[in-house]
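Given below, in the form of structure tokens, are the structures.
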Structure I
Amino acid sequence: MVNYSLILVLGLILASEFVNGWTDAPNTIATVISTKAMKPKAAVVMAMIGNIIGAFYGREVARTIGTGIVKPEAINLVTVGAAMVGIVIWATAASFLGLPTSESHALIAGLAGASLATAGPGVLILAGWKKVFIGLIVSLLFGSGGGFGTAWFIRTFFADVPQEKSKRVFNVLQIIAAGGMAISHGSNDGQKFIGIFTLALVLAGFLPAFQIQPWVIILCSLIMGVGTSVGGWRIIEKIGTKMVKLEPDQGFAAQSAATAAILFATSLGAPLSTTHTINSAIMGAGASQGSSAVNWGVVTELVIAWLLTFPVCGAIGFMTALLFSCLL
């Protein structure tokens, strides 16, 4: 017998994965495009391939999302589907405004809101939320601190290198770092939706236990890759040129710091916001020249979007779960 509810929910998960690749990919390639180290189309292809490769790295983030945020035995397909609706609505709306949002926080908030609607407060798992908090600290502190420190080190110890030679060298290093950023993005963000996809299969009885299947990794990573190929040019413009005007060495500093922070969080199984991480690293790298180098008006817009993600997606997830429960 065809399980139409499962098909609908899996479709919503893949739509969320597509939006994740569409709206988060610009974060991985904004600096190499803004500094003209790579042409936009080439950068998008690189980001797409890197995201797909990264999705195969590790399983801990997927397990945290699939089994560590809410009690799997206390929720159902309505819960998961409602959470995905929140992601698609919020991320799509923000992308048209050119605001990079965190699909990680949208996913976690939407899942929490929908779970509260269908199962009550006891559904939340404290240990998993501790990992979410760890991811938040890593993204903000390690991102900004790493970007600032790396950019300061380069400017201090390579100040005597001729400008043209410096640009050539750091353009190459930037491309390498951006490739690493794309892979790290896939390793954390890609794994989140692999985890939620697997959870849906368990809830529907398609899988007897939470065991990540190779075909799920391939399917989700390809969908994210397709989303990446669409790109998000408004977001690239906003964070790559309007927030901070980066030089190649600063772009390399931001990308390498963000990559290190994301891979560190991934190794801990901590789902973090790759959006927050790279944007914090870009701010830090720009601030190494002085606070006036950063457009704090744009930063304010980003922070407002970040702060709204949890309550908005939580509320959408909650209300959609109530609606689905009445209709299904």
Structure II
Amino acid sequence: MKILASLIIAFNLISIVNLSCNEKSVEAPKFDSSRAFEYLVKQVEFGPRVPGSREWQKCKEYIANHFAELGLKPKFQEFEFFDPYSKTQLPLVNIIASIEGRSADPERILLMAHWDTRPRTDFPTRPNISDKPIPGANDGASGVAVLMELANMLAENRPEHSVEIVLVDGEDWGKSGDNEYYLLGSSEFARRGIRGKYRFGIVIDMVGDKNQEFYREVFSETHHPELNDMIWNAAAELGVTSFIDTTRHTVLDDHISLVTSGLPAVDIIDFDYKWWHTDQDTVDKCSPESLGNIGKVLAHIIYNPQLWPAKK
């Protein structure tokens, strides 16, 4: 009995030590919010990044060159979609950059944003421009900018585990109500096989709003609340107050493609953005500070795998 009691005490002590170790977080490298904002501005300067357009092609080269200069050897996942509106084949490209972790553990996480812009203006602020594409400063460029800056950080300070950055195309193609014509890039990415490939995925979208407020997205919370817990707890630990710990919106976004294909994933999105799908989705509505908020939270999660939910 004494031996059993000693073993129980020893086990409890080990558990306490492990728990205290798990509670310690390492400080992630500094996220350069000013540089991230420069990436946002540059994308918008190309013009609307509508799939197949000259502006889209220039932006694709810009993003790919950014990853290549970091030594990340970007990959292009090219595919076509038959556009029911123009009755033509639409060229689409997902851009993928991988950062290999320091650990021999093959485990990796997925970070995703869409790099295309909406080809039409649903809520025009001026007459006769509903057929014009939106600038897409927040809706598209902001998420890409954050992941481009995270790529800088990860390339210079490799994390323990691998990270894959995926910038998907054709997220915003469909007309209102035509839900099957949205999420084209993430659907193609998922179709090629992702089950078991990643520990989890995080999608970011519309993250640059000056008046930033992130609520738990309902579909994410329904299917993977443990991932939302990880994110909102990280934000609280860092004192990032734009993460509000309650649900609010159910959003059709790229995380749907991932979750329905068997990958645990959630969406971080500020869906109260006043200029969503308007011609006023411009640079002046965004801020470096907002990009820094989401960047810091993601960096904290990447460099602290002890915060990750247990495997199911």
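Every number in this text was worked out from the coordinates using simple rules, so none of it is lab data. All values reported here derive from a predicted model rather than from experimental measurement. Cβ atoms are built from the backbone, for glycine too; each structure is taken alone.
Brief remarks on what is shown
- Value -11500, calculated as helix-only ellipticity at 222 nm (-39500 (n - 2.57) for each DSSP H run of 4 or more, over all residues; to 500), assigned to which of I, II: II
- Test item: Rg and Dmax of the Cα atoms in Å calculated as 19.3, 71, pick one of I, II: I
- At a computed 12.9 (mean count of other Cβ atoms within 10 Å over residues 83-90), which of I, II: II
- Here distance in nm of label points 7 Å out along Cα→Cβ at positions 139 and 235 is compared for structures I, II. The highest value is that of II.
- Structure with the greatest value (metric mean count of other Cβ atoms within 10 Å over residues 107-114, set I, II): I
- Given 39 for relative contact order in percent (Cα under 8 Å, 6 or more apart), calculated: source structure among I, II: I
- In this comparison of I, II, the computed figure 1.9 for distance in nm of label points 7 Å out along Cα→Cβ at positions 91 and 115 is attributed to I.
- Taking Rg/Rh (Cα atoms, Kirkwood Rh), for residues 99-250 alone as the criterion, the top-ranked structure out of I, II is I, with the highest value.
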